[in-house]
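Below you'll find the structures, each written out as structure tokens.
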Structure 1
Amino acid sequence: MVILIGSWLLLPEISNAKQDLYWLNRITSTDALLVAYPDGRLLYKKNEAIKFVPASTLKLLTALCAIHYLDLSYRFKTEFYMDTSGNLKIKGYGDPLLVSEVWREIAHGLAKKIQGFKNLILDDTYFSQPVIIPGTNHSTNPYDAPVGALCANFNTVFFDRDELGRIVSAEPQTPLIPYVRKKIRSLGLKKGRYTFTHDRCEAARYAGELLLHFLRQEDVNSLDKIRPGVVKPGDKLIFTYRSKFTLDTAIKKMLEFSNNFMANQIFIALGTHVYGPPGTLTKGVQAIYDYAGQELDLRGIKVVEGSGISRKNQVSALDMLAILKRFKPYRHLLKTKDNTLFKTGSLKGIRTRVGYIEKNGRGPYCFVIFLNRPGPDMDKLMESVIGAISRQ
């Protein structure tokens with residue numbers, strides 16, 4: 001027997017769990033909650049059709065779209081050319097994981113191809129510029145890091161200070177090259193991880209400076225001059241770096257660390273893959289809408305970027321349930337705790353959590369909790385949901 005109370009759909013076993021209902025009844029008109037059986041039937045629902053800000057749980061939709069268009073085995077590439085004047089050119093394609101150890105690996109590969117070059121020319125035209133992500137600010141917070149076709153270390157720097165207050169690297173694989181030290185001093189930053197620029201040329205320049213540093217260690221000679229430019233038809237391709245990270249790994253890292261930079265790099269890149277370069281926010285949005293409409297039958301959602309940082313993103317709990325159903329084969333990419341696989345989201349005054357609960361030897365139950373206000377304790381709500389499922 002099913003009991004319908006207002007907009008609640010309750011089963012008798014759960015309706016007798018007073019402690020659980022105390023917490024679940026704290027879901028107000030500004031919130032949404034939905035729990036579904038493994039077969040898709042709804043166990044709980046409240047405000048399930050109302051659109052709310054999903055925050056970082058939107059990353060699941062970005063991940064699904066990328067898997068659909070690019071495939072889990074996809075690897076980003078970065079190309080290297082020599083022009084007729086002896087200049088080395090780098091063409092970036094939006095790889096979100098061009099971290100220090102990757103640039104060192106690239107330098108080692110290039111050293112097998114060339115002994116030296118004149119100038120280093122940076123081609124970041126695969127993405128249109130500027131790409132302004134809605135919801136970001138020109139702050140030094142890492143979650144405001146800008147996207148770009150050619151980047152290094154998520155367009156951030158991570159440093160510490162020694163006992164004398166001197167700037168030192170906070171990670172052994174990343175040298176604090178003079179270019180970065182100068183940026184840190186100019187911003188007056190304390191220790192930590194920071195976005196150091198919102199200028200496309202400076203961001204690409206960091207990648208170039210880092211590569212030059214590692215090339216010197218490989219005894220590759222150059223004039224140490226860096227400038228922007230483009231790859232031309234007569235330039236010779238000498239080396240292509242295919243990321244050692246598949247899209248599967250990139251998505252897992254993006255979700256684990258809720259990395260906004262990675263999410264929007266992937267978002268812009270998949271739009272470029274579908275509609276052609278240069279990459280723009282509009283193409284990423286259109287790719288999401290096409291996928292959501294054609295594959296998930298979702299046509300009422302609003303998406304303005306891929307990470308969830310914007311409050312203009314709007315989805316309902318039912319929309320998120322459709323996303324969770326399709327994401328089920330990839331749920332191993334999510335964080336795991338006590339038989340729960342989940343993705344959280346947070347903005348000021350907003351907390352969200354969605355995912356799967358493995359209970360009773362059945363396939364996973366899906367859950368969606370959107371709290372678009374300060375209020376209920378998310379962990380207590382989760383305990384209520386898990387407790388209710390346990391009694392099934």
Structure 2
Amino acid sequence: MQTAIRWDPRNAQYYDALATMRHFYADTDNPDEQVELYERAVSLSPQNALYWADLGTAFDWAGNRSEALRAFECSRELFPDSPDVNWKLANFYVRSGKTLEGLHALRKVLAGGGVAQQDVFTLAERAIEDKKTILEEMVPPETPTLFAYLNYQASGGDMPAAEQAWTKLLALKLPFELPESFFYLDALIQKRQTEQLAEAWSALGERFPEKVGSLRVTSSLVTNGSFESDILNGGLDWRVVPIEGAAIRIDSRDAVDGARAVRIEFDGTQNVDYGHLFQYVLVRPNTRYRFSGYMRTDAITTDSGPRFQILDAYDSGKMLAATESAIGTSGWTEQRLEFRTPLNTRLIVVRVARPASTKFDNKIRGTMWVDKLSLRAEE
């Protein structure tokens with residue numbers, strides 16, 4: 001770099017790059033020397049906002065905050081919406097205790113991109129603990145950024161902050177795709193916040209009446225129990241987890257209720273421990289429920305066949321009810337269960353299951369269909 005400067009002493013880029021390299025790689029860190037190099041770059045290219053921002057950073061390294069602020073302001077005047085400029089300015093503001101100014105600079109960083117959003121959110125939380133202020137002052141009212149902030153808070157376990165972002169997203173009536181909300185719903189499930197889960201699902205029903213609202217037209221607590229709507233694979237609808245040895249699809253022939261049923265084919269290559277078609281269902285504690293579902297089988301092998309199971313969502317070892325194993329070939333058969341929820345149970349899992357066989361000949365083959373699942377509380 002020094003050789004490049006000797007060959008082309010009026011190229012501002014070389015001075016800026018040399019100062020940056022010395023800061024990060026030199027054996028001794030001399031802030032004043034770096035300031036001189038950045039000043040040389042600015043003098044040669046005074047309209048370059050990034051050089052002014054680098055000069056501001058160097059003054060900050062040298063402990064000269066007044067000159068650092070002057071350089072950063074020059075940089076911002078030249079390129080007010082630059083994510084790089086505002087990122088450096090925001091870091092300076094945060095170190096200087098200028099919290100609100102820092103959040104406003106970070107807002108422009110988020111709007112422009114170029115800096116990882118998680119880094120932006122982390123810097124904001126270092127500046128201030130009040131998540132509501134961060135949401136109002138820093139996060140732009142745009143769907144992608146609001147969801148990014150919502151998911152950041154949810155993944156970190158701060159559900160009150162996540163709920164603030166969710167509430168703002170709904171209040172602004174911003175357009176979004178239904179699957180974008182599933183990470184938040186899963187976080188509510190994981191944190192056992194069933195009341196907020198019910199409210200969020202209800203809000204999605206109003207926002208997406210053709211997708212979610214239409215799933216709740218019956219009195220059954222099971223969503224889309226007859227599979228007449230497409231499986232959403234999230235929220236309080238059915239979920240399908242791929243697994244080797246079993247394939248699932250919608251079958252439009254010979255349904256019990258409506259025009260469609262679910263078909264699961266076991267290919268005979270695996271001793272499948274299956275529980276990969278399931279749904280979370282909100283329930284009341286200490287309440288009796290009646291479940292019913294239809295099943296049909298064709299040439300199901302092994303001693304362990306498919307069945308319906310109902311589990312506590314937070315204790316998979318707590319089996320609330322299960323139907324008998326179905327093997328061989330049979331027509332449509334209604335299977336019923338009655339059970340009472342424990343005192344602390346508010347969320348259950350309804351699933352199609354096939355426990356792994358303990359026999360020597362244990363690889364399951366055959367086809368099964370399920371349709372018309374319902375769950376109702378006894379009055």
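No lab work stands behind these numbers, since they all come straight from the coordinates. Values in this document were obtained by computation on a predicted structure and should not be read as measured data. Cβ atoms are built from the backbone, for glycine too; each structure is taken alone.
Where does the value 11 come from, among 1, 2, when relative contact order in percent (Cα under 8 Å, 6 or more apart) is the thing being computed? Only one of 1, 2 returns 11 for relative contact order in percent (Cα under 8 Å, 6 or more apart), namely 2. Structures compared: 1, 2; top value of FRET efficiency 1/(1 + (r/R0)^6) of positions 47 and 119 (r between Cβ atoms, R0 = 25 Å, to 0.05), i.e. the largest, recorded for 2. Given a value of 22.6 for Kirkwood radius over Cα pairs in Å, calculated from one of 1, 2, which structure does it belong to? Computing Kirkwood radius over Cα pairs in Å on every structure in 1, 2 gives 22.6 only for 1. Here mean count of other Cβ atoms within 10 Å over residues 55-62 was derived from just one of the structures 1, 2, and that gives 22.6; the source is 2.
Here distance in nm of label points 7 Å out along Cα→Cβ at positions 111 and 359 is compared for structures 1, 2. The highest value is that of 2.
Comparing 1, 2, where is mean count of other Cβ atoms within 10 Å over residues 31-38 highest?
Working: 1: 21.9; 2: 19.1.
Largest calculated value belongs to 1.
From 1, 2, which structure was helix-only ellipticity at 222 nm (-39500 (n - 2.57) for each DSSP H run of 4 or more, over all residues; to 500) = -10000 calculated on?
Details: 1: -10000; 2: -13000.
Clearly, the read-out refers to 1.
Comparing percent of Cα pairs over 20 Å apart, for residues 63-190 alone across structures 1, 2, the highest figure comes from 1.
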